[in-house]
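J.: What follows is a set of structures for review.
Every read-out reported here was derived from the displayed coordinates using simple, explicitly stated rules and does not represent laboratory data. Everything numeric in this text was worked out from a predicted model, so none of it was measured. Cβ atoms are built from the backbone, for glycine too; each structure is taken alone.
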Structure P
Amino acid sequence: MERINSEEILDSDQCPAPEAESSLRDLCRINRWFGGVSTTRRLVERVSASTGQKRFSVLEVAAGFGEVPRMAAMKLARKGISLAITDLDLKASHLQPGRRAVVADALALPFRDDSFDLVSCSLFAHHLDPPQVARFVEEGLRVSRSAVLINDLVRHPLHLALVYAGFPLMQSYVSRFDGVASVRRAYTTEEMRDIVAHNSVGAGKVDISTHFLFRMGVIVWKPRPPASADPAPAIKSVA
């Protein structure tokens, strides 16, 4: 199944506001029921287990309503892991009022280096061409202190068939159109590894896992700075 990159309605300026809101609510349900929330939760758990850290500041890129990291945070809290979340989206209308949020471009993050522990995204990477994926990872690594987390779809014919079967669960025609387009433009795990590992400047170790119902989870670790060399011992003169 070849990748077909076609624009999604929700990304366009022509998407009517009521349909955009309905589609974003469809995405919330899809993420709750079909692996979106659990994938992000497991990625954070893996970072926590590796680093020993229990408190994380998280920048959620292309956040939309921002439900994925917040639902994951509720479940992570039971394990003593807490998330302080900042949402970022290109469209202000996609963001929920009353939350810590920024309107900005994911490929030019308006933050200083090392501003957050984690930079995360859900159902965003497949919207990008390979050079843009690499650019996003580079920006995420610059802004993060530990890792970039990518939660996305896996392109597969059976996945596409499941989207068609799930049409009755989607209230918006935008969700039905975009759901098909999303699977067709998604990456395989092998493609994602090649893009990130070989084209993203500054990428360290890349861990890719597969999750429930054709989800992939990607952790791009930020390389640790090399330890400073021990100072050379003083040379004593010998009489």
Structure Q
Amino acid sequence: MIDLTMPIRENDGRYTSRNTFYAEPHTFEEHGVQSSTFKMFAHFGTHVDAPRHFIPGGRTIDQVAPQRLMGRGAVFDLSDFDSYRAIDSSALSARDPGLAPNDIAILRTDWTDRKWGATDFHSNAPFLTGDGARWLVDHEVKAVVYDFPEEEIIRNDEWDGKDAIVHHTLLGNDIYNIEYVVNLSRISAPFVGIIAMPLPLVGLDGAPARVLAFEGDHALSFFASAS
């Protein structure tokens, strides 16, 4: 088992939202027990996008069937992609390990492991193009795993969600984004069993998730039957 989940730390954050942890309503000093409260952006760190994130009226994260977020994962080794390099349909075709319908595409660049927290994490990252997203739709994947910020336009200070072609292409076809994973370099096989487990936050557009990969023939057999 390989944990692909980024740790969630206090004061980390995205955009203007910062993770906040505090011991409330119970503390050891007053109650002999600690019960903590936290606040965080639903799209911080390792998380899953539901269609509602960009598609008005789309499914919310609690409506996503667990089977859509588990199955065989096909690893695309794109670890040489950096410095604002586009991942288009040609790149995906060239690095395709043998993607099959109903697989989960795992796009490995190692960018998050190397650059998370750096000033150029967004501005200089590789990105998936619109035709790359369409290639994934045409190959009938059910989810896509990323370790980089996949949408090119978010590098701009001001951007409009209507122009987010990758999100619209995938989420509009009921394909889920599993974003900002880590440790993909620890996967040694071209195929793994993979599962993402977002919190079922009722009515929301995404949620933090624990994402795990499992290597070995037994794992692949289990996920093939379970999904």
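J.: Where is relative contact order in percent (Cα under 8 Å, 6 or more apart) largest, in which of P, Q?
T.: Largest one: structure Q.
J.: Assuming -4500 is helix-only ellipticity at 222 nm (-39500 (n - 2.57) for each DSSP H run of 4 or more, over all residues; to 500) as calculated from a single structure, say which of P, Q it is.
T.: That value comes from structure Q.
J.: Continuing with this model, one more query. Can you spot which of P, Q the value 4.2 was calculated from, given it is distance in nm of label points 7 Å out along Cα→Cβ at positions 72 and 160?
T.: The read-out comes from structure Q.
J.: Here P(r) over Cα pairs in 10 Å bins from 0, in percent, for residues 32-135 alone was calculated and came to 12, 32, 37, 14, 4, 1; which of the structures P, Q was it taken from?
T.: It traces back to Q.
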